[in-house]
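Each in structure tokens, the structures are laid out below.
Each value in this text was obtained by applying a stated rule to the coordinates, not by laboratory testing. All values reported here derive from a predicted model rather than from experimental measurement. Cβ atoms are built from the backbone, for glycine too; each structure is taken alone.
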Structure I
Amino acid sequence: MRRHRYTFRADGLLAVVFLAMVLLAPIVAAAQEHDPPEGEEEHGKHSSRLSDEAIPLQLDGFPKRPKPIVELGEPFLGTGTLRPGFELPTGAVWQPSLLVFGTLRTAIQSAEQDGARVSELAARLDLFVNLQLTGSERLVIGFRPFDEDGRFTSYVFDSNIPGVEEDFASEINGTITSLFFEGDFGEIFPNLSPTDSRATDIGFSVGRQPLFFQEGILINDAVDGIGLTRNSLQPKNTSNVRATFFWGWNEVGRGAGGGNLEDESAQLFALLTSTDLRTSTIDADLVYVSSDDPLRGDLITGGVSAVQRIGKASTSFRLLASSAIDEETAFATDGVLLFTEASWTPAHSHNLFYFNTFLALDEFSSAARGPAAGGPLGRAGINFAAVGIGRFGAALSSQAKDVAGAAVGYQWFYRNTRRQLIVELGGRVGTEDDVATAVAATARYQAAFGRHWVLVLDAFAGVRESTLPGASDIDLFGGRVELVLKF
């Protein structure tokens, strides 16, 4: 009897709960229709739902798009509906557009070292024609009609250097400085892998093209050649590996004692890799330069670098080495270069503090350097970097021979303006008696105005120890005003 009464009571309780749910269901549903939950709108639309209403691009307070001097086809960084283009027999769809753009630099500059002074007005024009076919295929033609082989169109109005006359010098020419086509086999021939499952994504470039590796320390030149790149390789514990093989057969510039001269017989063979790890990017590059000129010599050189963040600092560490295959020459030398960079943004600002160091054991030779690129140490800071126009030299030598040094600088970005100021102190200490010790300070102010113009003001002062016994130290100072037009 006790078990029967318990079962009856359970059954009755279930019946009461079921009846209550039936009676309350319409009331709950009505309440939900008139009182939607928090964050939910009427008709079942949640407040976080994307709107169906088309909202135009918000451009209030944003500068208008600068238009290149020539623009045919799809507007560069423009808006609107893309044209359909045309399909090739290979399956690729091309949407051609033509851009002509460039940079015109004019500078008044003067520098003096140990009483040797030159003051000039110099000009440089970099002009490019870019035929864009797709996002990965393009043909580029470049000219530098105001300079050639490190000589610039200029007017020297003050000089006491023998051989540098106070006169106008024209270097106007029609030499093509860039002419290359680059693309991707997988994009040109998509029918070879309709599902994009085959390894057809091999990038290539052929022609006279700029090369810039190890931040310009290893290679900084425009070379006639062909390159093949395999990207998106993913070995274990990496997110991406890029490997490039490059063969250059002409226009290989080689540095010697501060001058970068073309070696007409040189050929360049390079294996260039970059690996993305979880916390760092590792670049490993190996280059061989062969020459038929015994005064230039064969050279093998390479570098390994690691770029990463350590705490709040962005850092890079580089180890580069060069070795002459036979006897050393002025262009092929044995040497090792260690180079470090560290920078960070101070709290509550957009400014930048940086500290770079280097150590060169013997003499490191780059694989290829253009005539206006300066030496391997130009990366160290504005005290070492070539300005790339006229006869104005850097405050400190950028040659990597038996020297240790550093540069410390601060870059101010003026808030809500397009102005910035860099102040840097740099020094180099010779580790051999024939290499001078020097120190210098450089300031650079830059201000943009309008949509195409930049004003650059540079000034430096320093002192260099004389390597001659009993000679006094050498004073260094200079200044320049440059106006840059980007079009």
Structure II
Amino acid sequence: MANIELKKCLKGFNEHNPVMTHNFGADPYAITYNGRVYLYMTGDDFIYDESGNIKENNYSNIWQIRVVSSDDLVNWTDHGSVYAASDKGHASWGNNSWAPAATYKIIDGKPKFFLYFANSGNGIAVLSADSPVGPFTDPINGPLISRATPTCAEVTWLFDPAVLMDDDGKAYIYFGGGVPSPDKASNPGTARVAKLADDMISLDGDPVAIENVAYLFEDSGINKINGKYIYSYCSNFNVPEGGAPGMGFDCGEIITMVSDAPMGPFEYKSGVLKNPSFFFGRGGNNHHCMFEFEGKWYMSYHARLAEEKMGVDAGYRSTNIDEINFDENGDILPIKGTREGVKQLKNVDPKREIAAVTMANQAGIDVAPYGKESEEAGYGNMILTGMTTGSWTMVSGVDFGSAAPKNIEGYFRGVNDGTVHVRIDAIDGDDVAVINVKAAENFIAAHADFNKSITGVHDVFFVFEGEGYQFEKWCVEV
């Protein structure tokens, strides 16, 4: 076993939250497509002062939307960061890309994907693509919703979209938030819903107010569960001590309302997810998305677990996922935020090619776009990069089957040679294979025989030695 000092990770090997630790990702929004969950997240990034010290997150430098996907909810494939706003982004007219929402629709016989986001607190943009990971373009070259949109000028924070694709193919967008004045804290009146046109990039009618949204702060959410329309949001921080009168929810909690129609009227139902401070000690805004996958419902939300492990206390957020359970009436039970997260839904088949950027845990790595289209866009198809001696990645729940594979194959390129130590079940265990990487301009295959028979399900660790090389994909050969 090589004597390598391993880089420290930001979560335990048995912890699945946060889902991603090599980048921050806040305000998560999920869609399911073709057997995978795609998460779209606000691209929190450190802000520094003149001395290089990390400043409090004020969201002013956010112009990217991070995208990851998974078919097992534990191993996540990084698709990079959509260049959404600013002079570097697709919506170059906007400054920021906050709180994304996504959906897709079959148009002219093909799936078309739509990514909505807030230009800070002043309007909603829309991007479109032929793939859930892009490349995206701005089809209207301006805001979908702005303060010039009827009924929207008085919305304090014109942001935080959520989208519902109903069973009949009609779509609706929900947005808004903020407290106009202290006397309106209990009923701010700043929630809006509008019907989207069939093209998904314009409105079919004026937005209307969602009435009686108690103590609204931000964070629109919408789902159709058991035939009912569930509107959800984050409560503001003016809720009286002891909870909202007659309702019982607290400050910064995710609240649900219910209706028989997509545009309401909605009635208060219950609080379902308390502020992250309740579970993890660190609070702040609470932003969520509920989604269904493989017959179960899940809550995706952000917390500050990664920054805490970094020794930072400045409001930088990462995405978690925990399961939603229901009572005998089909109502959502209170959801518990955990570090453990959800169970892995299926094992990984190592006989098929697996992207090197698919991982459950890591330390000391980065990702970069690969291929002409992705390199031009800056995101899409990604490769593993930035490794130095002691960097590593982990793939959870890899099923080697009953016939032990003979060897492992990886594809590498770079200016330097390197070594990849393959280990199972324990990162500091013995090597089961050692891949010798040779410098090459283009990705080439490197093989290594297994030094023991491996069958059944194991966690797989890739421990990197050396630097100046990149890792594209891997598989085993029986």
Using mean projected area of the Cα convex hull in nm² as the calculated read-out, with 23.8 as its value, let me know the right label among I, II.
II
Quick check for you: by relative contact order in percent (Cα under 8 Å, 6 or more apart), which of I, II is greatest?
II
Origin of the value 26, 18, 11, where semi-axes √(5λ) of the Cα gyration tensor in Å, for residues 241-328 alone was derived from one of I, II
II
Comparison of I, II - label where mean count of other Cβ atoms within 10 Å over residues 161-168 is highest
II
When semi-axes √(5λ) of the Cα gyration tensor in Å, for residues 233-416 alone is computed for each of I, II, which one produces 39, 21, 17?
II
